[in-house]
1. Quick check: -12000 is what I get for helix-only ellipticity at 222 nm (-39500 (n - 2.57) for each DSSP H run of 4 or more, over all residues; to 500), calculated from one of P, Q. Which structure matches?
2. Starting from the value 37: which structure in P, Q was relative contact order in percent (Cα under 8 Å, 6 or more apart) calculated from?
3. State the single structure among P, Q that was used to calculate FRET efficiency 1/(1 + (r/R0)^6) of positions 19 and 147 (r between Cβ atoms, R0 = 25 Å, to 0.05), giving 0.80.
4. Suppose you compute Cα Rg over 2.2 N^0.38 Å for every structure in P, Q: which one lands on 0.95?
5. For mean count of other Cβ atoms within 10 Å over residues 171-178, which of P, Q scores largest?
6. Tell me which of P, Q gives 2.0 when you compute distance in nm of label points 7 Å out along Cα→Cβ at positions 3 and 163.
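Rule-based calculations on the coordinates, nothing more; no lab input. Keep in mind that this is a model prediction, so the values were computed, not measured. Cβ atoms are built from the backbone, for glycine too; each structure is taken alone.
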Structure P
Amino acid sequence: MADLLDESIHREVDCYLLNLLPAPDPVLARMEKLALERNFPFIGPLVGHLLELFTRAVGAKRVLELGSGFGYSAMHFARALPEDGLVVCTDGDSKNALAAEEFFREAGLLSKLEFHVGDALTEMDKTSGLFDVILMDVDKEGYPECFQRAWPRLRVGGLFIADNLMWDGRVLTGDDQPSTRGVREFTRLIHDIPGAHTCILPLRDGVSVTLKTC
């Protein structure tokens, strides 16, 4: 069975950091158990706590997720949003949407969830307005297009966050798979795009955080 360190580049460091975290609440614990049982890729508690911190830091009220699974990362966003906050989720599997709604109902946070089933960019285009935080965790070969399409939907002062920037270390090798090329190209884009400031954190499998400055 998978464990919480399966996607960690620095397992010893992440193990140390995991042991510093408080025990998850019952709903998050069940979500983590489900992900591990299914070997379902998810951000894990270390990145989850980071998302909560960023959400509070920028005073976010509207969050967009491009690739949501069954709502684990969305749950972290929702916990940090104000009472009238909203996290808009996208996923291609209706079963994930149903699971997310049930978890959010149990957590008393269903009013903060809007779940769209379908292609992430297609569903994003059905929404209106700007977002304070955008999280991208779709198929890696689609990272460059997804970023370029979603960047205009982020407000100035907002954060664009993406997972798996180390791609299990493949970005450090000569790997030329479409997914690896996608991560490399996205990494170039977030460092070259005007009006942005980017940092890549070597937490778990690498998390990029890009602040929109103008």
Structure Q
Amino acid sequence: MLKVGLTGGIASGKSVVGEMFVALGAHLIQADVISHELMQPSEAVYQEVVRHFGEEILNPDRTVNRSRLAEAAFGAPGGSQPSRIQELNQIVHPAVIRRQEEWMEELGRTYPRAIAIIEAALILEAGSAKSFDRLVVVTCHPKQRIQRWAGRLGVNEETARLEVTRRMAAQLPDEEKIKAADYVIDNSGSLDQTRKQVGKVYSELKNMAEDQEP
């Protein structure tokens, strides 16, 4: 089985690219989906996050209010609060990585020549790039990140710019991600242009996966 990391900066289009890989036959799991599951009240990660960040991050039904948690972790817009993102990552990342590894092990038993893709924003920042056979980095123009974030959340571009800037401070710049990449997909153009790049990368990954020992 070929283990592939799919990463990129905020609002670069990782999920869109991931969907394209899945449409071609790859298997994919999103770190963000795993982290959502780990934030359920029955989970140990939830208990630890609440212990560190306080009950003010909770909704009345005791579920995590992700906007409040993001503000507590990334700091308030404008830099009036210090960032605590490393503190949050130290709680969440180990559990997310364990779930990812369990998923890949199970997939490999069923499909020994599968392409297993982990989509995660912080693969390099978490030091987990070495767990993958290949790393794919998605990029786009900085202005597009802001426009996409504004469209996703239904906010104006200035609000989006502040939030994107705040979150990008916790990520490596694209230049550093690109240096570590085996493949770079530029998602600045049309979806068809992105799809062509994905198709080319998938073809190479498929050949590698089929050449591996079952």
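1. Working: P: -12000; Q: -17000.
Source structure: P.
2. Working: P: 20; Q: 37.
Among P, Q, the structure yielding 37 for relative contact order in percent (Cα under 8 Å, 6 or more apart) is Q.
3. Numbers: P: 0.15; Q: 0.80.
Computed on structure Q.
4. Values: P: 0.95; Q: 1.06.
Considering all the candidates, the number was obtained from P.
5. On the way: P: 11.4; Q: 15.1.
Biggest value here belongs to Q.
6. Details: P: 2.0; Q: 3.3.
This value belongs to structure P.
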